[in-house]
Structure I
């Protein structure tokens with residue numbers, strides 16, 4: 001897959017496909033920066049430390065059964081599975097499936113101003129490894 005327009009991802013939370021309600025998705029992976037510079041060096045040296053991730057999602061809110069609120073509300077405070085794939089095509093080297101667990105640490109069921117589309121946004125840290133499957 002070359003450059004593409006991000007219009008057809010697949011995102012599941014606790015095995016529930018909420019893709020049709022998600023308007024923005026970000027998976028960010030970071031590695032701790034551990035400085036190892038010793039005396040006598042004119043340049044800093046570094047090693048990568050522990051990894052961590054964050055999943056940020058923006059939803060069009062929906063309070064119907066098996067939709068956004070009904071899926072997220074009972075998960076608040078718990079660790080749950082999440083998957084994110086760039087397109088709905090088959091998992092492949094050009095369409096990897098990222099999977100792992102997130103801590104559902106925040107949720108704002110109501111967020112908006114008069115006349116706005118009812119939306120909600122979340123930012124959840126990963127818990128454990130994030131896997132990248134290509135087949």
Structure II
């Protein structure tokens with residue numbers, strides 16, 4: 001498996017971890033009965049940690065499908081090179097760092113890390129254009 005596909009596989013693991021973390025935080029606040037219910041009706045606003053975990057998950061899910069498509073296109077088109085490798089590793093590491101920064105409410109640095117992840121994604125896209 002290429003480095004790019006390995007990074008993509010680890011990003012899938014990260015996505016599952018984020019789903020579980022956000023779900024666990026919601027269940028901790030709302031209770032197990034809510035978790036197994038149909039979840040009809042209005043619920044109180046999530047506490048800050050649960051809300052941040054949900055937003056971090058949503059943030060990953062905004063770019064991960066596009067990143068995955070770019071990696072798969074690069075792989076199928078045989079366009080992998082140093083740019084796709086560096087881009088994939090950069091995106092993965094930045095997304096790993098982003099989660100705790102968002103969970104703990106760290107401002108500014110979190111945004112810088114997000115921009116670094118996007119630079120990794122843009123490197124992959126640039127490789128496709130060459």
Structure III
């Protein structure tokens with residue numbers, strides 16, 4: 001089983017949820033993990049390592065076959081620390097509302113230097129939502 005923690009456009013009702021996740025997941029649980037969350041002016045967020053709470057969803061897929069599509073969307077080549085990666089993928093622990101660990105999942109992280117170069121804005125709430133411009 002493939003488990004992925006999502007905190008941005010892959011969350012239910014997110015921009016890419018319908019394409020990459022809808023009808024493919026077997027379970028979706030709201031949860032959080034440790035990190036630091038940033039809003040990027042590109043219309044999606046990025047997360048780095050840290051000790052803050054980052055809120056999102058644990059998505060469970062029946063098959064690992066969906067991982068390659070997620071890697072492509074997230075700009076991950078499958079090779080750690082490749083200069084071609086936009087994000088790095090690594091395993092993390094996710095927690096429930098009672099702060100108890102509930103599972104391990106893959107998660108996509110961006111390097112601090114990339115977030116700085118993109119003028120990312122720290123989100124102390126730990127929750128990302130696409131801003132709708134008028």
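Every number in this text was worked out from the coordinates using simple rules, so none of it is lab data. Just so it is clear, the model here is predicted, and its values are computed rather than measured.
Tabulated data
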item	result
Structure (I, II, III) behind the derived value 32, 20, 15 of semi-axes √(5λ) of the Cα gyration tensor in Å	I
Structure (I, II, III) behind the derived value -2500 of helix-only ellipticity at 222 nm (-39500 (n - 2.57) for each DSSP H run of 4 or more, over all residues; to 500)	III
